[in-house]
Structure I
Amino acid sequence: MKKLVLLLLALTLVLPMFAAGTSEEAKAYPSRNVRVIIPWSVGGMTDVLTRPIASALEKEFGVPFVVENKPGGGGVVGSLEIENAKADGYVIGTTSMSTVSAKYVSPMYPDIHNVKLISQVITIPATVTVSANSPFRTVQELIEYAKANPGKLKNSNSGTGASAHIYASYFEALAGIKMNHIPYPAYAEAITALLGDHVDLTNIPLPDVAPHVDAGKLRLLAIASAERHPSYPDVPTLKELGINAVMGNYSGFVAPKGTDPAQVETIDKAIGKVMQDPKIRKFLIDAGYQPVYLNAQDFAQVITDAEKQLDYLVNELGITFIDD
C-alpha cells in the first residue's frame, strides 16, 4: 500500500510537468525548419511571389522557411511531393490553377483534395485587352460589334487549349459572342501580334500585358478579377459589366492532408498578417500580381469555382487543354 501511495504521489508530481512540457511544445510551433515546396522552377510566377512571403514568415516565427523548387510535369512532380509528404506541420507548399487543371493534361496528376488548404495569397486575372489604336473603348462596344459580326474579331492566344485560349473561350461563351481564335507559340508572340494590330484583342493575364498598357501601347477594357486591381482602379471588372467571369490564375499555400488543424491555422494567421505588410503588397503589385488574402474556407470556394469553370470548358465547350 505504501508503494502504491508513493507511486500515485510521484505521478501527481510528474504528470503536470509532462503536460506543461507538451503544452509548451505545442505553443512553440513551428520550432524548427519548415520546408516550402514550389512545384515550379526558380524565377517562375510562384517562385517570385513565394520567396518574400517565406522570408517574412521566417521573421514572424524565428525559424527558417526553406524554399525548395521541385519542377516537372507542369507542376505535377512538386504537387505530388506535397501530397505525399509527412503531415507533421513542417512541410507546406504552393498551389495554383494548374493543380486543378492537371487532370486534363497529365496521365498522372495531383488532386487538390489530397492536400489541406492554408491560404490564398494572390490572383493573376485574365484581361480584355486591345491595342491603343483600337476603336473599342469599352467592353460593351466590343461585344456589340462581335454580335453584329460573328467570327470577325481576331483574338490572339498562346496556343489552342492553352491558358489564353481557355480564358478567351470562357469570355466568349459568357458574353454570347463568337471570335476567331488565332494561336501563337506563347504569350509574347500573341502580344506582339496585338501590338502590331494583326489581331483585335487578347485575354492574356495582366502581368504580361501591363508593361505595354503602362507604355500606352495597349488598352485595358476590363479585368477578370473579383475586385478592381489597385494599379488600375479605373478599369472595371467583367463582373461589374454583367459578365460573371472571374478567370485567370491564382496561388496559395497548402499542407499535406492530415496536418494538424491548429498548425494550419497558425500558418494561415501568420500569412494573413504578412499579406497586410505594405512592402509585401507593393512588391506583389509591382510584379503584376493582385494580392488577395483568403483563409482556407474562402480559398476552398475559389477552388470549387475553378473546378466548375474547367468542367464547363471541357464538357460543355469541348476544349482540350494543353500545358503552357
Structure II
Amino acid sequence: MAKGNKVAYIFPPQGPQYVGMGKDLAEKYSAAKEVFDQADSLMGYSLSKVMWEGPYEDLTRTDNVQPALLVHSIAAMRAVQQASDNSFPQADFTAGYSLGEYISFVAAGVLTFPDCVKVLQLRGSSMNKAAQAFPGGMTVIIGLDLKEVEDIALWSGTEVSNLNCPGQIVVSGAKFAVEKAERLATERGATKTVRFKVSGAFHSSLMMPIIGEYLDGALKYDFKAPQFPVISNYSAKPLTTVDAIKRELALQLRNAVNWEASINYMIDQGVTTFYEIGAGKQCSGYINKINPDVTTINIGTVEDIENFLASH
C-alpha cells in the first residue's frame, strides 16, 4: 500500500438530483453564482431555473440532468474553495460515477467547464435517443455476489452494468429482461431489487447504436492530459493521456462502472479521505460499505461547507 493521507474528489451519477439544488450556494457565494450564470448562457436557456424551480420531471430529463449535476458539483467545488480562501485540500486522485466521470474531467483540467457543459448536453441527448429507440431499464440486485448476478444476467438476457459495493450490483437490459432478472434474483435469495427511474439500459450494449454519433460530436472539443489521475470507470485504473480519455468516452457508455474496484485502487494508493462534491451522498454510501475505515465528507450545500470550515 502507498503512503496514506491522500485525498480524492468524487462526483455523483444521475439519481441524487433534486429541485432546488445549488440555489443556496448561488445565493451565498459569488463563485457559485458565476458557474450558474455561465451555464445558463451556454445552454441557451435558464438551466438554473429548471434546477431551482423544476418541475422535477423537467429536471430529470437526461439532457437537463447531466449538465445540471455538473453545474452543481463545479459550483460547490468553487464555493468551498472561495469560502476556505483556497485552503480546501487539493486532490491526489479524482473519480466520478458514470456521469460523474465527466465532472472529474473538469476537476482535473481535462475539459474546460464550458466544453464539458456542451459535451454533457450532447451525451444526454444521445443517451435519450438510445433509450427511445431501444427502451430498457436498470435494477440493483442487493444481497448476492458477482458470480450469482452474472449467472442471473446470463439467464435473463441482461448485462452487469454497475458494481457499486459488496452486495450491490446493477444489471441493465430490455425491460422484459430486467423484469426476469428481478424474478430470478428474488428466487435465488436476493435481499431485494430496486428498479432505477431511468428509461434506458445505460452501460450496456443497448447504447452501442449512438456511440459513433456521440463521439463525432464530443471529440470536437479540446481534451488535455489530466493534471492528476482520473480513475477510469471501465478499468478502475488511472487515465493519464488524452488518447486514453477519448477511448474512455466510448468504453464507459457501453461497459460496466467498476466503482468498487475504483475506490479500492485509490485506497491502495493511499487515499484516506474522499470528498463527494455535488448532489446527494450516494457515492459516500458505497465507499462506507467498501471500506468503513476511510473518511467521506460531503460538499454540496452551504451547510456542508460551513460544517467543513468549522472542523478544519
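Worth pointing out:
- Of the structures I, II, the one that 18.6, 55 was derived from, the read-out being Rg and Dmax of the Cα atoms in Å: II
- Computing mean count of other Cβ atoms within 10 Å over residues 60-67 across structures I, II gives 15.9 for structure I.
- For 25.1 (mean count of other Cβ atoms within 10 Å over residues 164-171, calculated) the corresponding structure among I, II: I
- Read-out helix-only ellipticity at 222 nm (-39500 (n - 2.57) for each DSSP H run of 4 or more, over all residues; to 500), computed value -13500, structure in I, II: I
The numbers here are math on the coordinates, done by the rules we state, and not lab data. All values reported here derive from a predicted model rather than from experimental measurement. Cβ atoms are built from the backbone, for glycine too; each structure is taken alone.
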